Structure 1
Amino acid sequence: MSTLIENLHYNWTVLLLLILFINVLNSVFGRISGKKFSILDLRICLFGIIFSYFHLLISLTLYFISSSFDQWSENDLNNIIMNNELRSDLIINPLINLFAVCFVNLGWKLKKNHFISSKKYLRVAIFYGLGLILFVIASDNNILPSN
């Protein structure tokens, strides 16, 4: 079961990063060209937020069923904070994933509040871009398969 969720997580991460990258590129080109924010742009943004929410659910599921989660009960907080690997797996990566989803969500909400297309594109580009950067950091270089 764990390998199935790990494979799903890997594939979903790659797909999410691709969709967020497309979102950022679309927003940058839309802002530069001065085109109107269309239904297609809205749907692309919607795919970005939906995929980020599902990624969070898959990541949390993998987090709770992983063997490293048992380290919370086996070690005290000082040992977890002092150990770089445990700190990264148990504290930093889940928080970075949460912040990345918050940035994508913030970009979606701020986009809805504006009526000017250039400001919509700017909000999506900034906040979806920040979410993309955080998702890349949280992936911990597990995106490229090792040989």
Structure 2
Amino acid sequence: MDIILRLYSDLNALGTKFYHWNMDGEKAATLEINGQYGVFMDFGSIDTLAEETVIVAHEGGHICTGATHKVCSPYDLVEKHEYKANKWAIKRLIPADELDKAVADGHTSIYDLAEHFEVTEDFMRLAVCWYTHGNLAVDLYF
């Protein structure tokens, strides 16, 4: 629980505003207008605290890396921005040294690691892929 509260607090301190919005299938989106950020989240479609944590971290990745784009942007630019947001979220939620320590402490299954870090299993797979292969070859979540 502390993780998500810190994320909300840190993003709020940057001036980020959060809004509840029915997204018709999407769970969240970040908009930037003149350096101000708004995160629109469909809380009715978010099932768990772990999922909310991952979503807020991902949207925070867009904000903290400046990886936002116009809706009509080319696919390759959108993918670059999604990659940057995911990478930031992974580093924020699952730092490499903490992952190493967790594995050394016996947390070796994806399920156990996800529970330990309070993230979804899909996000944990993404993190392990990035730390293992240096890329996000498995784009499972976003």
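All of the numbers you see were taken from the coordinates with simple rules; none came from a lab. Just so you know, these numbers come straight off a predicted model, no measurement behind them. Cβ atoms are built from the backbone, for glycine too; each structure is taken alone.
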| query | If Rg and Dmax of the Cα atoms in Å, for residues 2-81 alone is computed to be 12.5, 37, which of 1, 2 is the source? | reply | 2
| Of the structures 1, 2, the one that 17.3, 56 was derived from, the read-out being Rg and Dmax of the Cα atoms in Å | 1
| Suppose you compute FRET efficiency 1/(1 + (r/R0)^6) of positions 10 and 42 (r between Cβ atoms, R0 = 35 Å, to 0.05) for every structure in 1, 2: which one lands on 0.75? | 1
| In terms of mean count of other Cβ atoms within 10 Å over residues 34-41, which of structures 1, 2 is highest? | 2
| remark: Value 17 of relative contact order in percent (Cα under 8 Å, 6 or more apart) was derived from the coordinates of, among 1, 2, structure 2
| From which structure (1, 2) was helix-only ellipticity at 222 nm (-39500 (n - 2.57) for each DSSP H run of 4 or more, over all residues; to 500) calculated, if the value obtained is -26000? | 1
